[in-house]
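No lab work stands behind these numbers, since they all come straight from the coordinates. Everything numeric in this text was worked out from a predicted model, so none of it was measured. Cβ atoms are built from the backbone, for glycine too; each structure is taken alone.
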Structure P
Amino acid sequence: MSASPGSTRPDPQTTFYDHAVALARRYPDIPLPREGEPYPDEDRRAVRRFDGPSDDRDGARTAQLIDDFFRTPIAQRDIARLCRMTIEYQVPIHRAPAVVAAIGRADRQQVLDLGRHLTRTSTDTDPTVLGMAILAEVGTDEDIPLIRTIGLLSDTFGPLAAEALARLPKPTANLIRLTDRVSGWGRVYLVEAVCGLDDPLAHPWLLRKPCDGDFLNGYFAEKITRAAPVHEAIAAPDADEDVVDHTGRLLSALVWSQGTGGTIIDYRHAEQVLTDYLTHTARLTPNLSRYRTIWSLARFSSGHCDFPPPDWPSLDSLRTSYWSLVTTPSWLSLLDAAANSERERDQQWASDVLQELDRHLADGGDEIATGRVSLPTES
C-alpha cells in the first residue's frame, strides 16, 4: 500500500483489501470512521455518469459478463477487461438473482478463484463487489477473514458480507464480530442477518449491543424483539445495566422509527417492557444518555410521535411515571451540565428540553400530559 495506513485519501492504486486492513489497524476494535470512505477509486468514481441504474438491469448485465467470461477459453480470459466492464455497468451491492444464477452456471472452483482474486486485488469498487458477490455464493470457511475485512467497508460491502457470513461456519460469531466494527447502513444489513439466524447463542448480544442510538436502528428494532426475549430479560430483577440501557434505546427506536420498520405498536410486549425498563432505570445512576432515552419515551407517552398513542390500560400511569422521572432533581441536573457543555448539539438539545420542562412545571404538567405542547423533535 503506497499511501500511509489510515491516510485520509488512499493512493488510487491501493487495493480495497489493503485499504480495509490499514484502517482496521488504525482503528482497532471500533467502527471505521465514515464506514471506510473515501475509497481508493474515489476520484475515478466521481467522474462517472450512470443513467439511472437499477438492481435488476445491473444484475442482468453483470450476469452476462460472468457468462461471457467463463464461456471464453481459460487461456484467453482477460480479467482486466472484465474489471473494466464491471465498472461501466455497475455491480449490484445486494444479492441479485441473475448474478446468483450466473455464478451457479460457472465451474465452482474457477468462479471461486475469480472471486478471491477480485476481492483481494481490485483497486475499484465494482470488481471488488463482484468478488464479494461470488464469495457470498461459493466462498468457503477459508474466505471468512477476507470477507470480514472487506465487510468493514460496510456501506458498500455490508450486504454481501452479511449474505456470505450467514451461510458459512460459525455464522453468529462471525456476523457479530463484524457488526461490532461497523456503523451506518452496513450495521443495518448485518444486524438483520444476525436476527435472521434465529440462534439462541445470539441472544446475549442482541439484548445488549445492536441499537447504538443511530436513527437507522429503526430498520431492525422490531426484528430484534422477534429474535430475542427482550421482555424476559428486562423483567428479570437482576437485569444488568447493559440490558437496561439497550432496552431503552430499542424502545426509543421503535417509537421514532418514522416508517423505517415496525413500531412500538407492533410489539405485543411493549406496555410491560416500558414499565420494567423505567423501574430499572430509576434505580441507576443518572447520565445524559439515559436522560435522552427517558425524555424520548416520555414524549411518546404524551402522544408526541408519528402515530396515535396506543390504547393501553396503563398508559396514564406510564405517562405520569416517565414525566416524574425526567423532572426529578438528580436527573434534571444533567440538563444544566449539557446546556453548559462545549458541544453545540448538546447545548441546543438541553436548551429546548429545559424550555419545555419550564412550561410543564409552570402549568402543573397539564399541557404536556395532554399532548398540547409541541416538544423538540430531537430525542
Structure Q
Amino acid sequence: MTPKPEKILFTGDFLRPAAGTFRPTQHENIRWLAHLLDVPVRMATGLPSDIVVWDDRWKNQALFDKATIESIYNAFWLEPGIESWPQVYSAQTLPGPVEALLTRIFRGSFVIGFEMPPMLVHFLHRQGIAYVDCALSPVRFMNDLLFGLSASGSDMLRAMQPHGVPRGLQELEAGIVSAHVAKLYPDPPLPNSLLVVMQTSYDKALIEGRRFVDLLDHLEELKTLAMQYSNTLIKHHPIEPQHEICNTLLRCLPNASLTEENFYRLVAHPNVDGVAALSSSCVHEAGYFGKRQHILMAGVDFETSAVGSDVLDIGDAIMMPDFWRDVLAAANLDVTEKDGLSLPSKPNRFRLQHRTAWGYNQIDTDIAVAWAHG
C-alpha cells in the first residue's frame, strides 16, 4: 500500500523557457495557484505545503535556478531553449539523473499542478504519486475563468463531479453573450464566413510530434476547408501578429480579409458559420454558439488532458475547503470535518488575478469603463 503523503507540493511546467532568452515563464502562474489554493487545502488536510518552481531571482527562494534547468536540458542531450522545449515537454521517460532528482523532490507528496506537462504527469504515474492538475478551461466566456481539472485517480474525479459546472450553464451563458454583442454592429461579417483564428508561435498547443507547427504546415487542409465557405476572415493573435503567414493566407484562401473585431462578437454573429484554427480553444467555444468547428491538428481533444485523462470544469468551488476535503479524501488522505464555508461568487475574480481575459473584457468590463469616461 502506498504511504500517505506527508506534504502538498504545488508545481507546473517549470522547464518551460521564454522565447529568445533562457528565463522562466511559468513561475508566476505556479505561485498564483499556490497562493490561491494553499489556505483551503491546508484547512482540508493540515499538511504543510511547498512550491516547486524555476525562478532566477534568488529573493524568491525558488527550488530551481537557471543552471539547474540547463543541466536538465543537457541531460536530454538538448540545447537549452524554447526550440528544445517540445521534446522535454512531451517526454515519456527521463534521463536517469533527472528521474532521481525529481524523485527526491516529489517523494512523499500530493501534487497540485498548474497545467503540468505530460513529462511530469508520466513521472508522477511512474512513481505512484497522486495529483490534481488545474488547467484554465477553454470555455472563457463565463462570468469568470473556469478550471479544467484532471486527476491521477478516477475516485478523485468522481468526488469533483458534484462541484462541477454543468454544460447547460455554459450554453446559457453563450446565449447571454450572443445577446450582449447583438446590438451596435456597424460592419458585420459577410454571410457564410469562415473565421480563421491565429495563435502564438510557441504555444504548447502547437506541439506536433517533437516540434512547433504553424498554419502553413496545414495550409492545404485549410484551403480545402475554406472552399466550403463563401468568405474567409483571418484574425491575428492580439499578442503576436504573424504578418508573413497572414499574407500567405490572404493570397491562398477564397475571398479572404483581415478582421480586428472581437472574437465573441464574431462568433456570436449569424453570418459566421464556422471557426478554424490549429488548436485554439476558440474552436471549442464556437460549438457553444452553434458554429462548425474545425481543428487542423490531429488528436486535439478539449474534453481530455494532455495525457488523455478526463477533465471536469470547476468554478469557484476550487477555492472552498469542502471541495478539497472531498477530493483528497478520495485520494486516501486524512481530512478535517466539513464546515460548509463558501465564498460568494464574484465576476472576473480569476481574470483580474490572472490578468488574462482573451477578449472577454472587450465585451464586458471595457464597455463599462468607456461609459464611465464618456
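Assign the value 2.6, calculated as distance in nm of label points 7 Å out along Cα→Cβ at positions 100 and 260, to the correct structure from P, Q. Spell out each step's value before the answer.
Working: P: 2.6; Q: 5.7.
Going through each structure in turn, the value belongs to P.
For the read-out FRET efficiency 1/(1 + (r/R0)^6) of positions 108 and 164 (r between Cβ atoms, R0 = 25 Å, to 0.05), a value of 0.25 was computed from one structure; give its label from P, Q.
Corresponding structure: Q.
Computing distance in nm of label points 7 Å out along Cα→Cβ at positions 84 and 324 gives 3.6 for which of P, Q?
Values: P: 7.4; Q: 3.6.
Computing distance in nm of label points 7 Å out along Cα→Cβ at positions 84 and 324 on every structure in P, Q gives 3.6 only for Q.
Of the structures labelled P, Q, one was used to calculate distance in nm of label points 7 Å out along Cα→Cβ at positions 180 and 292, giving 2.8. Name it.
Values: P: 2.2; Q: 2.8.
So the calculation was done on Q.
Any idea which of P, Q comes out highest on mean count of other Cβ atoms within 10 Å over residues 140-147?
Across P, Q, mean count of other Cβ atoms within 10 Å over residues 140-147 peaks for Q.
One of P, Q was used to compute helix-only ellipticity at 222 nm (-39500 (n - 2.57) for each DSSP H run of 4 or more, over all residues; to 500), and the result was -18500. Which label is that?
P
Hey, relative contact order in percent (Cα under 8 Å, 6 or more apart) derived from one of P, Q reads 11; which structure?
On the way: P: 11; Q: 19.
It traces back to P.
-0.84, -1.03 is what came out when log10 I(q)/I(0) by the Debye sum over Cα atoms at q = 0.11, 0.13 Å⁻¹ was calculated for one structure; which of P, Q is it?
P
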